[in-house]
Structure I
């Protein structure tokens, strides 16, 4: 039976009320989340100020910092600190330590016995097992331009450059990729099946990435500053820029204005023109950051989000509020690692970050359900695709994202703490 106009109107009103109620709950939840984050950041700022003032107070009076055996910080005179350190070094051995040493010796003896039994068993099985001929296969990897570095299952193979051959490989499925500076290739990764006593092949065709692509920039105001990969670009009278084809981060800035979007991460193609539009809105509640660093290749992150601008790029206008500020570059340690501060309207805050080479290096695996996703680390595109079994990464906080067919996995990069990565594996669904 068809609906009457009154029934249709009633149904539409009920649906609209339900949507308005849902939107109100969503806004309320977002408001509470923002308030909690602000309270947390303000608490951390207060704690940071307390620690700085405490250290300045005691340092001015000639005291030195001492960390006791419980991990607590004490401020002592230099003589008392030297006495504490000397007492630690000259502490006499106790009976408890003697018992610990005996327990360790017993444990070592048991472990050595177990190891000897295991080695004896292995030797017996190795010597008397029937001889079996291993079943292996070979793989040839070639490119139309020789000299490309070879990656196997996401891991770099040292001293393997195309054309090259892998011999005596275990049968199974392998993912092969190659890299050569100045070139790109398609497909980015190939799946190769190695069969016993057979020769498998993988061929890659390169394209020169030195070719330029065109980007047309439009905006609703004039006089804005344009950044490509975090570096300032000269203004174009036609609004069209020629930049190398490939992945780029493009952002725009104008004092006194907010901009939407804050930046665009795109793949510039050789053919055609890529068009980007930025919308500026005047704002009265803006503060400004002037971030300087000894390195100009590190991106600035605000509240764990890529700003699209690198250090030493001049004033950055941002809405007033509490911010967590980082400067990130893989392979370097930032001092300070993070800065918490509150931006007031009209205030210009200079910040300095010193980046030093990081000696603590680790490797992690970046895995996805489907292979072939490009990897972005700290805002930069790496010359690898997933699965990457050994990504060399420095300690501390980093930001990771993925790109496939010119589309990002997520608008905001995913924050990772290298020391907290479980099983040295980062699994991303993309």
Structure II
């Protein structure tokens, strides 16, 4: 019989029990962080708060926030809370100016992360009789590792495909009769298009569900994917800073993602004032990790804008729900599942002898993000030959890929050809917004 929950006693616990668990864990975690993380201890001391001031989640607002800038300043070991010999893994994202977010994991941290991903898989209908094809990137990226481990916890046959090589993806999908697909939504859409081009109909594959995340996607895109692959498409949310995918996940109701509240406390704040806002109010999402041993973050500002709700869910889970991110309170873009900041692009330009006069143009064509960067040449370079300009574009593209992890298309344009503004420069033109994609 198909399981409805991976850990039913936890996923359906009462609201009072959730609060009791969070109260106890928060008190313990604050003391642990204060005693073991000098960087955060300094922030608490600056704010005049001690571990004994925290008696439960009602005191959470007393603690200082952590921001992305703090992670960069503390890179690489400043937020590590345990001896390196206790750590078994790191995962990482690209950094905004070359410094990456490096998250450390003990075996305990890995086990809890995989439990969270297993909950997401079971919520999507995955069992030990399924074949789970993981097409998220492996390596430093958290997507592949998280869903891979979760699939093992459920007991499904796991295909560790990683991303790319679509012909091989389809061969394994058809030959091994994959039933669960895990990847970015844009790649799922591309697989659907490729299957159609190869003459396959949706009913020709054995897929029943997909777990898609790491980039923004609309309800219209969900319906297109479901139609092209003949599946039910589920959303999943996570951040490398907290563990990776599995912080929150959709159930069969698909009206928001359940946050794993036994491991994470979620708050909504006013992004300008830091004031905690009530449930049902749109604001910036803040997370506190309750169980992390190696890289425990307290009150981490995600910069994602969303709404939290405790309306009763028909699936029986009692965890609070979050909407899809409704935008960002900073300038980060998510392109093909990768976090990209304009400051990264400026750093590459300056390091390669270009002035920071540029414009980023992002669009979505055939369900795939396009990424172009127009860069003004210096006057002395403008007289270069077409071949010389092409070579410089290729060199700059290589440098961008090294920094960002993805390939933009570079266009070197004449000096002063990018429109100037008397106010804040318009560095980013994100045409995906016309499609209703919250980026």
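Taken together, the values in this text are just the output of simple stated rules run on the coordinates, not laboratory data. Please read all numbers here as calculations on a predicted model, not as lab measurements. Cβ atoms are built from the backbone, for glycine too; each structure is taken alone.
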Discussion item. Quick check on the output: 0.98 is Rg/Rh (Cα atoms, Kirkwood Rh), derived from one of I, II. Which one produced it?
Written reply: II
Worksheet entry | Per relative contact order in percent (Cα under 8 Å, 6 or more apart), the highest-valued of structures I, II | II
Practice prompt. Using distance in nm of label points 7 Å out along Cα→Cβ at positions 80 and 232 as the calculated read-out, with 5.3 as its value, let me know the right label among I, II.
Written response: I
Item to complete: For mean count of other Cβ atoms within 10 Å over residues 168-175, find whichever of I, II sits highest and give me its label.
Response: II
